[in-house]
Structure 1
């Protein structure tokens, strides 16, 4: 008997973040803020009984290693003998600050959990722990699980982690400008992490004093300027976008996000790279087909 379920996870843009590592992966994560997008990842998980365990992952029809997704599934099924195939479709590019590694792991974990009679909380923990272990992200999974505009007030999964939501919706314009940024390499660089922490704490305090989408972008731009991960092309694109709204760099990617006059932003940013238009996803990760 073949069983299959499909799940969706929104992509997630982090505007600024303060990473925190703990021996217990459940307590690891980040403080910061970001938004979940209507674009993201769908994962169809097919499980077939077998005399041995195997997990195969395809992204946009190509076989990939997808260590984070495989570990998330392994965290759920343990030693259960089953042949599992995961078909992932991404609507945004990988390693550009859209939380796609987390979204792929979370959507696959949600579908797997449903197939094996496990809970949503089990899926969230499995995907979060995998993300932390491989350092492909620190907080994307939790944010993507809930959706919306979020402030991550404390790191980790509940009950350690705490999220405050900012009400609101908006069209979002995203522009991919340069080559991929490997999240894990940046998170393993002590000097960069020190700059990130110092600036993120100031931005978080400022956002909590005035929690709004506009202020999230303002604090994100301050973070981008001060941390120094953006190259000249990214900064020029942000400056152009700021003529028609508010923009900042996606953490961690060679890409930017903006809100404001959508048509003008789309036209202005198209000279810098590929532009995507979307809205803010309010529902979070979910099962979409059984």
Structure 2
């Protein structure tokens, strides 16, 4: 039986360990650590409650979960992690509600647990104030535009250039130039849309664009084979797409599968089209 005392005992103990680890994380602001510390103490009480009814409260993979959430904070930020934990709290409420309907003798205790899980959820939601989340649309604009444009340029260079250095410089200069125009366009758009801080939004767009430009150009300065550099660039572009798709899917509660299929499909489609165009132009130039 999935919703057994053993199951809940394991889940609550895992939550206690994860929240405790996050509460001790020196990289997090104090207000977040205090939230996790309070939630950890309440999860420990839930664990002790279920331990009374549990026959085998095994705690496998607890340290792995703790390390995983710590890594998520570093890679995706505290807001992303809070949204994941919010999902966990929602699931716990639904599971407790289902058990309360079957185990009437525990309904009073379970209602108290449900109230505390809902408090955790509200606590997590109300604490979200991260800048990159506020300007997520601006960041996504810079990243997506840079990915499409730069992968297209490098795909075209595969058929048109003979040197990785020339291809890398071409993409880097084109990307930096485009980032400046994109920053200006983002500022005008944000100002016309009455965004609170249009300059900040524009800077996030430009910074995201430049970051992607540099990352995609690196293989061309590190490798001597155009094919190898192009392959490494595509892998980097897909990795960035995966990162953004997962980030926006969790924060926006969207389908991760749909997000990544749309992004990678667009990237690979544009790359293939411009590769063919580059081959045609390269053949034409060499025959003249």
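Derivation of every value follows stated rules applied to the coordinates shown; laboratory data play no part. All figures in this text were calculated on a predicted structure; none of them were measured in a lab. Cβ atoms are built from the backbone, for glycine too; each structure is taken alone.
So helix-only ellipticity at 222 nm (-39500 (n - 2.57) for each DSSP H run of 4 or more, over all residues; to 500), computed for just one structure, reads -11500; which one of 1, 2 is that?
Computing helix-only ellipticity at 222 nm (-39500 (n - 2.57) for each DSSP H run of 4 or more, over all residues; to 500) on every structure in 1, 2 gives -11500 only for 1.
Using volume of the Cα convex hull per residue in Å³ for the comparison, can you identify which of 1, 2 gives the largest number?
Largest value of volume of the Cα convex hull per residue in Å³: 2.
If mean count of other Cβ atoms within 10 Å over residues 4-11 computes to 19.8, which of 1, 2 did it come from? If you can, show how the numbers build up before the last one.
Values: 1: 24.1; 2: 19.8.
Corresponding structure: 2.
Starting from the value 26: which structure in 1, 2 was relative contact order in percent (Cα under 8 Å, 6 or more apart) calculated from? Walk me through the intermediate numbers first.
Numbers: 1: 26; 2: 18.
Source structure for this number: 1.
Consider the structures 1, 2: one of them gives 24, 15, 10 for semi-axes √(5λ) of the Cα gyration tensor in Å, for residues 204-275 alone as calculated from the coordinates. Say which.
2
From which structure (1, 2) was distance in nm of label points 7 Å out along Cα→Cβ at positions 36 and 236 calculated, if the value obtained is 3.1?
2
If mean count of other Cβ atoms within 10 Å over residues 92-99 is calculated from each of 1, 2, which structure is the one that comes out at 24.1?
Of the structures listed, the value fits 1.
Using distance in nm of label points 7 Å out along Cα→Cβ at positions 84 and 156, single out the structure from 1, 2 with the greatest value.
2
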